[in-house]
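What follows draws every value from the coordinates through simple rules; no lab data is involved. This one's a predicted model, so the numbers in the text were calculated from it and none came from an experiment. Cβ atoms are built from the backbone, for glycine too; each structure is taken alone.
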Structure P
Amino acid sequence: MTTPPLFETAPDKVRVDVWSDVMCPFCYIGDTHLARAVEAFDQPVDIHYRSYQLMPELPTDQVVDLDALLEEKRGFPPGQDKLMNAQVTERAAEVGLTFRMDKAQTTNTRSAHRLSHFAKSHGRQHELIERLFRAYFTDGLNVGDHDVLADLAAEVGLDRAEALEALTSDAYAADVDNDVAAAHQLGISGVPFFVIDGKWAISGAQPVDMFTEALTTAWDEKSKVAVSSE
């Protein structure tokens with residue numbers, strides 16, 4: 001993968017761009033794997049969360065029944081969705097995450113993504129992303145509701161009134177659209193998708209070791225470039 005203009009890497013830290021969606025279970029699991037790799041990595045890492053909607057066609061003003069949606073719109077056989085949910089819940093539990101899929105309120109996540117960019121502008125993006133995942137998969141909250149989102153913003157240290165104003169004004173919509181366009185530019189068709197320093201791609205909720213290897217490779221290359229330029 002060649003480095004497109006959308007990646008601005010730095011010589012003193014490894015950059016990780018993460019395309020994900022709030023309602024994607026494997027995005028939550030993959031983000032957890034990445035966090036563990038970063039925690040054990042002894043060099044600085046800069047994570048940028050990028051917006052990607054798995055179901056942009058969902059209504060913004062209501063929640064939908066996920067079982068019915070998968071059966072009617074995606075052609076899943078009756079009962080298969082429940083089996084899949086059970087399997088992913090078990091996999092999440094293996095990394096310490098609690099999934100309550102029976103409580104999940106499926107809705108359009110565009111506002112949540114806009115709030116993510118609001119949080120980024122205030123240095124709280126990672127904290128908000130983690131809270132959004134937990135809100136959807138564990139707490140059963142409606143992550144499309146502006147008041148709910150404003151409450152979550154306040155929980156991670158952001159100003160609730162300012163967050164609500166951003167949500168009601170459609171602020172940061174261009175940032176979401178730019179992320180989606182960048183995903184198309186890179187040929188990303190599913191999430192989670194991770195790009196390390198603009199050069200190495202990891203698709204899916206891969207094991208912690210794979211993230212560690214990618215981070216190490218990126219840092220080693222930076223070190224070689226630094227030495228050669230001296």
Structure Q
Amino acid sequence: MKKLNWQNIETVLLDMDGTLLDLHFDNYFWLHYVPESYAKKNNITFEQAHLELMNRYQKVEGTMQWYCVDYWSEELGLDIALLKEQVAHLIQVHPHVLDFLEQLKMDGKKRVLVTNAHQKSLSLKMRKTPLAEHLDVIISAHELGLPKEEIGFWQQLQSIVSYNPKTTLLVEDNVNILRSAQKYGIKHHLAILKPDSKQEKKIINEFEAVHDFGELLAN
């Protein structure tokens with residue numbers, strides 16, 4: 001596999017949404033489907049609902065509440081888990097992901113999913129995709145009580161998954177999370193430039209980055 005010095009990497013920490021899975025599902029859900037459902041419930045226009053929800057999202061972005069299905073169900077008076085089931089056909093694995101995960105296995109690397117997703121979202125996505133059988137460990141930040149944006153997450157993670165930060169790679173589409181891991185001491189980092197297949201690629205200069213996992217596979 002190219003791009004990184006794989007001889008110095010023993011553990012690969014992998015984000016889920018936007019990294020292994022197409023972020024289109026989440027973007028469509030939170031930016032369109034939830035506002036649409038909220039508008040119908042409250043008899044307001046989509047535009048009014050969208051504006052109100054964007055303000056609510058912004059207030060808790062990057063916190064555990066932002067990622068919590070139960071929090072939003074209570075806040076909005078909607079069954080968020082049920083709504084996700086209704087559009088679950090949009091959940092898709094990014095190209096070349098399964099081949100990449102199998103290559104990691106063949107090369108003796110530990111494959112650890114580390115996601116901020118709530119357990120209900122995580123469970124849905126594991127049911128709708130074959131990811132689980134290609135991973136060694138699956139960790140939700142809700143088990144630790146801290147989001148990946150906080151340095152303490154990476155310290156607590158070590159109590160569950162034994163890993164050496166110096167020989168660990170984090171693959172992630174969120175630059176703030178990559179920075180958090182870097183500050184903690186995780187040495188190897190890789191950003192995803194196109195987390196949402198329906199949107200333009202991101203511009204990331206401070207970390208090594210790829211468009212998709214095909215760039216990491218041996219020719």
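With volume of the Cα convex hull per residue in Å³, for residues 48-87 alone coming out at 75, pick the structure among P, Q it was computed from.
Q
Using relative contact order in percent (Cα under 8 Å, 6 or more apart) as the calculated read-out, with 32 as its value, let me know the right label among P, Q.
P
For the read-out helix-only ellipticity at 222 nm (-39500 (n - 2.57) for each DSSP H run of 4 or more, over all residues; to 500), a value of -16000 was computed from one structure; give its label from P, Q.
Structure of origin is P.
A value of 13.8 was computed for mean count of other Cβ atoms within 10 Å over residues 8-15; which of P, Q is the source structure?
Comparing all candidates, it corresponds to P.
Thinking of P, Q, which structure, once Rg and Dmax of the Cα atoms in Å, for residues 112-151 alone is computed, gives back 9.5, 27?
The correct label is P.
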